[in-house]
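Right after this note come the structures.
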Structure I
Amino acid sequence: MKKLIAAAVASSMTAFAMADISITGDAKYEYDLTDNNGTKTSTANTEAHINFTGKSGDTTFVAKFQLVENATDGDFDMEDTYISTKVAGIGIKAGNYASSTSGLAGEIEEGGRSHGKVMMSYKLGDINLYAGNGGDSTATPGADTGMNNNMFAGASTTVGGQTIQVKKNSEVLSSFGMKGSVGGVNYRYEAQDHDTHGDASYAEISTTMNGVTVQYAALDADAATMLSETDSAVFAIESGTISTSDGQDQIAVSTTVDGNKITVKSGTVEKALSSGTTDKDYTQLSVSRALASGATAVITYTDQDMSSGDKQNLEIELNVKF
């Protein structure tokens with residue numbers, strides 16, 4: 001009997017070891033203290049992301065979950081759930097997922113998730129082609145995803161180390177982008193054209209000299225509705241969080257001193273105050289340090305103009321990736 005039990009246990013462990021399954025994620029605790037022209041408020045919250053990935057040959061399944069807890073609410077959310085595979089050399093990705101801010105026009109528009117996304121991709125020489133259905137962000141799972149109204153297609157290629165991208169987002173929206181490096185200066189330029197709302201663009205250049213990185217980034221749009229990104233890694237204050245803003249520019253300088261990464265950002269958000277008639281200036285100082293425990297501590301101080309005075313914000317964050 002003992003031999004039978006041992007064999008069964010060994011068999012199950014072998015099956016588990018052969019399965020290509022991984023669990024990754026990140027978690028953070030944030031304490032936020034705000035002084036808005038003399039009125040002080042403080043909040044704290046804990047947020048975690050758990051990612052499950054299963055692989056079999058050329059097929060991958062991904063499920064991403066978010067857990068958020070603060071003083072007034074607790075939330076468990078299934079974020080990304082998709083499968084990617086290959087059929088006759090054609091890549092297929094289907095499910096619920098969001099595009100990143102590093103993707104084409106990612107700093108201009110919010111990369112929202114939607115149900116029923118399907119994308120097919122194919123590499124033709126040096127050109128990557130893709131097309132699909134963007135799904136419906138308002139539909140409930142299993143509902144009609146509006147296949148006829150959310151189709152998109154695009155292509156990208158690299159020429160001389162420079163990446164060129166074009167995309168037809170929908171019947172009324174098109175995107176274009178270029179990025180690369182010239183003479184030690186990195187650049188990224190992206191633009192969108194909407195039949196109704198006009199044009200929007202994002203431009204970024206950066207370089208590193210003697211351990212100091214300097215970056216300039218700018219957004220510009222014909223209408224505020226074109227700028228919807230609210231959670232990029234570039235700007236200290238997002239134009240997408242201000243309904244009247246149609247652009248901004250920012251200079252960022254970062255370096256590392258004795259294991260502390262120090263970043264200073266200073267910029268102006270256009271038409272952000274007084275119901276869209278006055279610009280808002282801001283300055284942000286951030287210091288992050290990797291701890292011996294495996295966690296990272298981040299302290300961020302932000303000062304910004306408001307219609308009735310200044311607003312200062314101090315955020316203390318402890319985060320970990322696993």
Structure II
Amino acid sequence: MPGRVPAVSAEALELGRSVLRAEAQALGAAADRLGDSFARAVELLHGRKGKVVASGIGKSGLVARRIAATLTSTGTPTVYLHPVDALHGDVGLVEPGDIALVVSKSGAGDELEPLLPLLARLGCPVIALTAHADSPLARAAQVAIAFGPVEEAGPLPDVPTTSALVSQAVGDALAAALAAARGFEPRDFHFLHPGGVLARRALLTVREVMHGGEAMPVVGPDDPLRAALLVIMEKRLGLTTVVGESGGLLGVLTDGDLKRILLARGTEGFFETRVSEVMHRSPRTIEPGALVASAVRHMEDDPPGPITALVVVDESARPIGVLHLHDCLRLGVR
């Protein structure tokens with residue numbers, strides 16, 4: 001006769017429930033404490049030029065690794081840097097434009113504190129995720145998210161149970177808010193998983209794929225359609241940008257436009273028509289730092305119908321390149 005399964009210890013069950021209740025209460029308290037520092041951290045991460053470097057010691061280091069994975073999978077490239085390894089050469093992975101996210105419950109420690117002046121010398125801003133707003137880490141950081149004192153759940157007060165959970169939850173909140181700010185959506189997330197494309201492809205930005213420099217088709221508003229046709233044929237992107245003398249984007253002219261003009265007007269005077277007379281004056285544009293996945297979505301969802309190219313513009317709205325849908329599809333971004 002099979003042996004009987006021992007009954008679950010009522011004491012163990014109650015302890016498990018008490019741990020979960022305590023941690024749930026701590027998460028609620030941490031949510032109530034979130035303030036301007038959280039919003040500033042999201043703004044700092046959103047405006048970064050490089051990657052995010054996550055760091056931490058012990059259990060906080062494991063939390064930092066987990067946050068790094070979550071950020072990367074939601075469109076923010078992040079690497080983990082061990083504070084001790086950083087002092088022995090690995091800090092070389094920190095580049096201009098990077099931002100450090102340092103996790104530490106205490107915000108202090110012999111292994112952690114030497115990292116802070118090193119990051120400062122490299123000009124790397126620090127976002128602190130800690131329980132203590134008056135800690136060395138918080139004081140050295142450009143932004144400090146201090147979730148306040150927490151009582152560790154369970155019978156062992158020195159085991160970082162609740163604090164690790166709260167740190168991770170705040171990291172998840174950062175990743176979610178940052179993904180929303182970047183326009184990263186569920187379909188973009190799927191690109192990072194086995195059913196989609198490789199992670200590197202999903203994290204490609206428009207700048208990395210666009211046709212810029214000499215490869216960008218350009219004509220002036222006073223150029224004849226003959227010149228525009230030659231540029232469109234030479235660059236093979238199905239359109240040309242129309243740029244004024246000051247370098248500003250005035251419009252676009254597509255090969256489809258040329259066909260429609262021919263059908264409507266015939267060939268008489270066609271080649272001598274000025275580009276400005278027939279160009280689109282409100283072309284669809286995108287920023288160079290946007291994800292290619294987001295650009296594809298813009299092209300597919302464009303009213304009144306899908307389009308095949310976007311003009312890439314800089315902060316001054318000057319054209320710096322053209323992104324074509326076919327290039328995105330060749331990379332597997334769809």
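General observations
- Mean count of other Cβ atoms within 10 Å over residues 59-66 derived as 16.2 - corresponding label from I, II: I
- Answer label among I, II for the case where mean projected area of the Cα convex hull in nm², calculated from the coordinates, equals 23.5: I
- Origin of the value 20, 34, 25, 20, 2, where P(r) over Cα pairs in 10 Å bins from 0, in percent, for residues 259-306 alone was derived from one of I, II: II
- Each of structures I, II was scored by mean count of other Cβ atoms within 10 Å over residues 83-90; the highest score is held by II.
- Read-out helix-only ellipticity at 222 nm (-39500 (n - 2.57) for each DSSP H run of 4 or more, over all residues; to 500), computed value -12000, structure in I, II: II
- Given 6.8 for distance in nm of label points 7 Å out along Cα→Cβ at positions 67 and 267, calculated: source structure among I, II: II
Quick note: the coordinates plus some simple rules give every number you see, no bench work behind them. Computed from a predicted model, the values in this text were never measured in an experiment. Cβ atoms are built from the backbone, for glycine too; each structure is taken alone.
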